[in-house]
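Each in structure tokens, the structures are laid out below.
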Structure I
Amino acid sequence: MRLLIADDHPLFRVGLKAMLERQGFKVVAEAENGREAVDKALRLSIDAVLLDIKMPEMDGIEAARELRRRGFEGHVVMLTTFTEPALQAEAAKSGANAYLSKEASPLEVAELLAALEAGRVSKFEPPPLPDLTERELEVLRLLAEGLSSKQIAMKLALSPETVRDYTKKLYLKLDAHGRIEALENARRLGLI
């Protein structure tokens with residue numbers, strides 16, 4: 001399997017390359033940004049591209065989208081520190097086959113690549129986001145701004161009781177026991 005590693009941190013690329021080559025994979029190219037990754041992947045007959053999400057010039061999600069738009073049929077693996085479900089959903093829409101945290105073990109990365117090569121993985125499904133209504137999202141954003149239930153009620157022309165009902169629903173949907181936990185979970189999910 002011919003691989004390309006795209007990450008803006010040279011030390012990470014060198015370490016990942018060494019680990020993958022010890023596992024029997026052939027890293028034929030490296031890139032420090034998404035634009036370079038797209039160019040090399042299309043030019044060098046690459047089987048799989050490992051993309052970081054946050055890179056200069058073109059991020060990993062844009063690079064995946066561009067690879068698919070230009071007919072790249074190899075595997076696209078997002079390998080990143082960003083694990084928010086909203087980013088995972090964007091990666092899935094861009095045509096990525098898999099999404100791994102950089103905290104994954106070398107064995108996990110190798111097993112995923114082997115599964116892709118064997119055809120056991122074709123496209124990953126991101127974790128589902130909570131199904132929030134537009135009004136719940138409005139209330140959530142105002143909670144994030146630090147407004148009280150009374151202030152939110154005035155701003156949205158609702159009664160304070162109605163705002164409290166929306167807040168309770170938000171806590172339930174975000175698996176939270178209070179405002180701080182709800183906001184932390186919402187940020188982690190990429191909702192705010």
Structure II
Amino acid sequence: MIDRERIRVFREIGEDVFVSGLTSSHGGNMSVRDGDRIVITRRGSMLGRLGDDDLIETRMEPCASDERCSREIVVHRAIYAATDAQAIVHAHPVHTIARSFDSDLIVPADSEGLYVLGEVPVVSAPTTIASAEAGDVLARALVAAPVAVLRTHGPFAKGATLEEAFMHVSVLEASAAVLDLLGR
């Protein structure tokens with residue numbers, strides 16, 4: 001059973017992701033790791049309106065509860081297995097995704113982006129949604145970076161908490177928008 005405090009945090013961060021315009025109504029997903037357990041948003045859930053049944057507890061290893069998990073569970077597991085992440089936020093922010101079509105690296109021009117993120121890798125996989133290949137390239141990129149962008153699909157950010165992972169996605173999108181305004 002998922003405790004009330006964890007549900008509260010998922011609801012608040014999910015609402016923040018949506019209200020910030022970082023994803024569409026049913027896009028994106030979030031998870032936290034606790035040892036060999038993962039709590040992840042349900043497949044098809046609305047991050048801006050998470051209910052108690054929108055959070056699924058599963059394991060690091062595939063299991064029966066996976067059919068209700070976000071399809072990106074394979075990517076989350078790969079990131080947790082390869083990095084120090086305790087939380088992951090994946091969203092679909094438009095400025096960041098647009099940049100991913102033509103860039104292999106997003107280098108913020110603004111001070112906050114440079115300070116918080118540094119250079120942000122953009123990685124590619126033949127199948128961008130819910131694939132082992134996407135999990136592999138993202139996990140490798142996130143060993144050294146707080147956020148990486150899967151080309152045409154969006155950023156996956158890690159953190160010690162959901163709030164920290166959300167901050168990485170938010171700062172990245174603001175930096176991408178600044179680059180767009182500068183015409184770079």
Structure III
Amino acid sequence: MLYLTLFLEFLKIGLFTFGGGYAMIPLIREVVLKHGWLDEAQFLNMIGVAEVTPGPIAVNMATYVGSTQAGFLGSLLCTLGVILPAFLIMLLISILLKKFMKNKYVQSALSGIKFVAIALIAASAITIFADVLFPYTLNNGISFSVNFVAIKMFVLIVAGYFLLKIILKKKPGPISIIIMSAIIGLMVNYL
């Protein structure tokens with residue numbers, strides 16, 4: 001039963017999310033918290049790990065969740081579930097693309113989908129930002145706290161980004177930012 005649940009939940013995520021892996025984060029969060037597969041802290045850690053490992057974030061997250069819940073087969077089923085809809089839809093689109101791409105209705109639909117994707121990505125970023133910097137608990141009411149270490153790291157990473165931009169005389173690439181962020185995280189937590 002668990003195997004089927006894992007596959008179907010990630011199939012739904014893959015089927016109903018437009019805009020790539022980052023747009024899937026709110027749906028993945030909802031599913032893993034609903035089923036108790038991860039708690040909020042584990043979910044936030046999973047985002048960090050999935051972001052810095054090679055591959056699309058949603059695939060990495062699906063693989064991780066499946067692995068923690070049902071081992072290798074679970075990771076395989078979650079990964080298959082999350083990528084199968086995109087694979088089949090892109091296969092169909094690539095076959096029909098030339099015929100329908102210039103259709104005004106298709107263009108209008110794609111235009112609307114772009115904004116949904118932007119909204120989902122922005123909502124994920126805001127939610128993650130707030131959860132990390134201002135964690136809360138729901139024990140007998142809502143209790144907020146301030147994560148001063150996370151705020152310090154955020155400020156240092158933003159400052160480091162602009163320092164890299166000045167030194168390199170161009171916008172730093174994602175790999176540079178990830179390496180810099182890892183170094184700052186190590187320095188803040190262990191020095």
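Coordinate-derived values only; no laboratory data. No experiment lies behind these values; they were computed from the predicted model shown. Cβ atoms are built from the backbone, for glycine too; each structure is taken alone.
Descriptive notes on the structure:
- At a computed 2.9 (distance in nm of label points 7 Å out along Cα→Cβ at positions 36 and 140), which of I, II, III: II
- Here Kirkwood radius over Cα pairs in Å, for residues 76-155 alone is compared for structures I, II, III. The highest value is that of III.
- Which of I, II, III leads on Kirkwood radius over Cα pairs in Å, largest value: III
- Computed -28500 for helix-only ellipticity at 222 nm (-39500 (n - 2.57) for each DSSP H run of 4 or more, over all residues; to 500) - originating structure among I, II, III: III
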